[in-house]
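Student: I've put the structures underneath this note.
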Structure P
């Protein structure tokens, strides 16, 4: 068997690959922002010391982290349209799923970041008259975000890799762009190989940037 990548001209790249890459990047960005916001809320609930907040947040985080992502994708893809009485589309189902799923992981990262801040910082804020909310917003969370930034970005890279799973529900992501192009042109093996190379290049470059950032933050600290 001879590999042939010559069929990848600009038309194929623009019509399939770039459109899929665009959706994968948008999904990664939206899921990261939504997951960090929702995850921070979950982390604060778990650290609040109030059982009515701690218990549901703990159940949610542990539950989501115990279920495979493809299964959660199928749940939202099939269950949400049933509950609201109309289809929502594969792309919207993917967005909802990734925000809900990644929030559980970002929650644990944020919780670890908050707990890494010395208690003296909390006491200092209380000593100058700050409320719990002011102390958390102005003192604790900014430091926690800085400490956890490399880990948050690493989880974002993993999230980008996981976006390839939305192909299972028919969303037009980067992997589907390669698969559809290769299938239509009769070269599926080349498409899978090239998709692996593209994912590797993107993730390796991002990992290198995160490593450099981690060293820079370590020097600042």
Structure Q
């Protein structure tokens, strides 16, 4: 049964290495139920609102299986929340989830709408956490398993241990990994995003710009 293994929240802290001089990337597990509003977990802080947060990046999920795979490569053991994810999942390949797919967790209804793309803050966070962050952005990108950003369709509460119930899968083949590749390593995939229901505005705009710029 796929579950939320851990719910992770963080508060803004000063950080000289962060682009805006502060970060809330240190997400710590909470065993308590959390309230999820339109823009995310209400007790979680989204510090850099220019690049993170908002309705289309309300909740970020990353798989325990992928944390373990990275740990094996780096000779480390990562705690839940180390990649700044709000939900650490277990028992489901979230990178094979389809854009527009809907999950019921607790009383919350979430929709896959975008993907996390790595940045220098992520690289710096890994470094100050004591891990090998050499060429981190390039390595994370090459892996192609970024985890999805989730839109909140129905507000409510959820907690660690809740089942992840897939209540809707769209009729297309654009997965989280495909969307990530389209935005990073294989832009020829961008036209395939046009018309996908549930896609976030930022990736949709990237696809539309690409199509508009192609010679006819």
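We did not get these values from a lab; they are worked out from the coordinates using the rules stated. If you're wondering where the values come from, they're calculated on a predicted model, not measured in any experiment. Cβ atoms are built from the backbone, for glycine too; each structure is taken alone.
Student: With FRET efficiency 1/(1 + (r/R0)^6) of positions 74 and 130 (r between Cβ atoms, R0 = 30 Å, to 0.05) coming out at 1.00, pick the structure among P, Q it was computed from.
Tutor: Computed on structure Q.
Student: On to the next question. Tell me which of P, Q gives 26 when you compute relative contact order in percent (Cα under 8 Å, 6 or more apart).
Tutor: Q
Student: Starting from the value -6500: which structure in P, Q was helix-only ellipticity at 222 nm (-39500 (n - 2.57) for each DSSP H run of 4 or more, over all residues; to 500) calculated from?
Tutor: Considering all the candidates, the number was obtained from Q.
Student: The value 1.9 for distance in nm of label points 7 Å out along Cα→Cβ at positions 114 and 146 was derived from one model only; which of P, Q is it?
Tutor: Attributed to the structure labelled P.
Student: Further question: Of the structures P, Q, report the one carrying the highest value of distance in nm of label points 7 Å out along Cα→Cβ at positions 82 and 122.
Tutor: Biggest value here belongs to P.
Student: As an exercise: mean count of other Cβ atoms within 10 Å over residues 90-97, calculated from one structure in P, Q, equals 18.4. Which structure is it? Intermediate results must be reported in sequence, preceding the final value.
Tutor: Numbers: P: 20.9; Q: 18.4.
Source structure for this number: Q.
Student: With Cα extents along the principal axes in Å coming out at 71, 49, 25, pick the structure among P, Q it was computed from.
Tutor: Computing Cα extents along the principal axes in Å on every structure in P, Q gives 71, 49, 25 only for P.
Student: Comparing P, Q, where is distance in nm of label points 7 Å out along Cα→Cβ at positions 66 and 178 highest?
Tutor: Structure P gives the largest value of distance in nm of label points 7 Å out along Cα→Cβ at positions 66 and 178 among P, Q.
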